[in-house]
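What follows is a group of structures, each given as structure tokens.
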Structure P
Amino acid sequence: MLRITIILLLWCQCTFAAPAKEELRKHLQPAVFSVTMVMIHDVVNPPAASRFYTYCMMGAYEIVARNNKQIVSPTQFIKNSADVKIGTLDYDYQIAALYCILETGRLIIPSGYMLEEDQKKLIINLLREGHSQKSIDQSIAVAQEVAKQIAANSATDGYLKLSTRLRYRPKKGDAYWYPTPPGYIEGIEPHWKTIRPVMIDSCNQFVPKPPVAFSKDTTSEFYKLAMEVYNTGKKLTEKERFIASYWDCNPFAINTSGHMSIGFKKISPGGHWMNITGIATAKANLDLDKGIMVHALAAATLMDAFISCWDEKYRSSRIRPETVINRYIDPKWQPLLQTPPFPEYTSGHSVVSTAVSEILTYLLGDNFAFRDDTEVIFDLPVRDFRSFRQASEEAAISRLYGGIHYRDAIVNGQEQGRAIGGFIIEKLKKSGVKPVI
């Protein structure tokens, strides 16, 4: 009897003394979502949001790659990745990686201090799960050191110089973008092309086809594009209205009533796709290491796609449908969605959604069905998609339904996104990054 008791005690010690590693993966989605919520609070614009996601994930990715030889290091395919140095301290690398996501956000996002509460909650949960205070403290020390190095690297990508550049003035001429109602906000991030890319070679590596030339001629191709937006907006079905609203992803929409204006904060396009990434990695039952890698690659793809898209936006500086229709077709017409404060061509959602859907398809497989609950916090229902590509197709066409893009900006934006995604996939393949399932 005594022998049986000793055996049972030893079995219990072996089983419960160290928390199961797979338990840690459940903290990945909440950590990324915490970063998202701070950016919603700060009304971070879409290109900047993709940058914050990228750096928040890169430190975690580097920690994982240093400790798991099956994970290819980002230094293998990112030219200017941080030269991260990690000391010899004994630590739990997965705890360090999770904490690093929050710590990097704390350092680089304007209201990053808000993540301190999430850090405290993570520590409490880790203690409840049986991790020792010593292990947590040592892991946090590593995370903090890595986050500092990532933040220092991020400061060299050109972002801090944006505020020193000349204020953007819209080009003169009927063909060019001009601020739109109701806020008449000046152009967002006109110098974003100067930001250092992550995996693509340059901002103008994937210049899309030229946009259809502006024309007031009612028989011209451009006028037909404008009329398509106008007529589509007047005959929207309930399904089309819903799709437009679902993929709105305007970080700050303004509703006016008389002399009163009310702002509504929403998730960015990148934020929506980062949440989809979290949903997909959870459904695929990926371990934490692979989950972090997939999140990091999705974020970096978003960042590069925005750099490429914004390069074209301020080169062509094409006029928005709302301005054209109000000037030449119907002065009372309004788009279903609020026109974003930057030039029209190419469609940002079309470019970034297509690019990241290609990466997710490569990593997780085609026809990967998932349930998207991203917009539930904005009172929209859970959606079912058959694949990442189906979701990206819907995100792209939503811009026509919303009345904020011409069809060529959507179609050519998708082509631009596929080119970006394809280039990144080839780079990942050459570096040894394989599908995770």
Structure Q
Amino acid sequence: MDYKEAVSYIHSLERFGSKPGLERIGALVERLGNPQDKLKFIHIAGTNGKGSTAAFISSVLTCAGYSTGLYTSPFLIRFNERIRINGEEIPDSDLAEYTCRVKKVIDKMVEEGYEHPTEFETITALAFLYYYEKKCDVVVLETGMGGRFDATNIIKSPLVSVITKISLDHTQILGTTLDSIAFEKAGIIKPGGIVVSYPQEKPAAETIKAVCERRNARLITADADDIKMIALKPGKMIFNHRDYGIMKTGIVGIYQKYNAAVALKVIDVLRSSVFALGAKEIRTGFLKASWPGRFELIGRKPDFYIDGAHNPDGVRAFIETYRKIYPDKKAVIIFGVSKDKDYDTMLRELSSIAEWFIAVAADTPRALPVKTLSNEMRKYCKNVEFSDTIEEAVAKSYLKAAKAHVIAALGSLFYIGQVREIVGQITSRCLNNQIT
């Protein structure tokens, strides 16, 4: 099996759908020798902010000299982004090798009458094996969806269980209220463990607290007042932390103040155990941390952002930061979203900063058709177009924006990675033209 065959095989498992439960992943990792039981984890669940929080923590650990695995989903451009060690993606050759090995075990399981693992379960088991055999000191592990029945929850006793901001998303699976969703996310809390939580809204906070009490787990709630914002600029955020002083990061957003506070509380917990994490390594870790696709500046003149906000809460967070940096500028908004999302609310919110809407559809069966989406956009904005390709949408956005507007591509992570590639190619061509 080569790299292309490995990725093709993994994606072919999408046909098995998304099925909550730990039986399949349990049977699979057992046949792989339970590699997850030989690793140390920081386990992260939540609706928004998981990736940014994971990026901050893993970058600090890497800068402190620890071999650090990072497991996230989905990916922007290459599948390999989901499985990293010290910031480096799993090499193509390793992905092919480990996929082949895991596939052989799965084939044997199915022959024995076991239900076939899902795509996410297969990737998760593969990652556990890879991190173990590459001798990772610690793994920052992000859940896929939910927590209680998420495949990553097969791990036994994480160093810290982390719960980032909880809001309404995946309501058809996780529940329609904050407390019901919080209960699912809090499923990662283990008996006698340590929990670091984002400062949640009351229903979510009470649910998390109740789960911690039942499981005799210690709950630490991050305090955003530990951080004082100094500057928020395109591509840069500077803040002052109560214990660590002036800190800089390229992960930008008013809401990132809260994610940073959560990450630093986790760092405090790790420092109190066996991890040697000095203030210098912590500041360097934040400076080097990156999380593509979250208020990420990918082009200048005009400023061009991508953001994977795919629910109303994420969109509101984007708008809050946008208004802080661009108080007097409207934006050209490229937007694509899955059918099951609350796109009406997102469009209504985005219309407050939109001069133009351009509708797109990601290359996935879940995508809302562009004509349907553009009709919805016209409820909130008079300037609406749709594009049949991502390339066409980007080209139109430059024509609409000229130099007076900002461009932002939001919504599904299934397409903003393509936008990132296209804008990068345009920027590269412009630089080459200037040089020649």
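Coordinate-derived values only; no laboratory data. For clarity, every value in this text was computed on a predicted model and none was experimentally measured. Cβ atoms are built from the backbone, for glycine too; each structure is taken alone.
When helix-only ellipticity at 222 nm (-39500 (n - 2.57) for each DSSP H run of 4 or more, over all residues; to 500) is calculated, the result is -18000; to which of the structures P, Q does this value belong? Computing helix-only ellipticity at 222 nm (-39500 (n - 2.57) for each DSSP H run of 4 or more, over all residues; to 500) on every structure in P, Q gives -18000 only for P. Structures P, Q were shown, and semi-axes √(5λ) of the Cα gyration tensor in Å at 33, 26, 22 was computed from Q. Have a look at P, Q and say which one yields 0.45 for FRET efficiency 1/(1 + (r/R0)^6) of positions 220 and 388 (r between Cβ atoms, R0 = 35 Å, to 0.05), as calculated. Of the structures listed, the value fits P. State the single structure among P, Q that was used to calculate relative contact order in percent (Cα under 8 Å, 6 or more apart), giving 15. Considering all the candidates, the number was obtained from Q.
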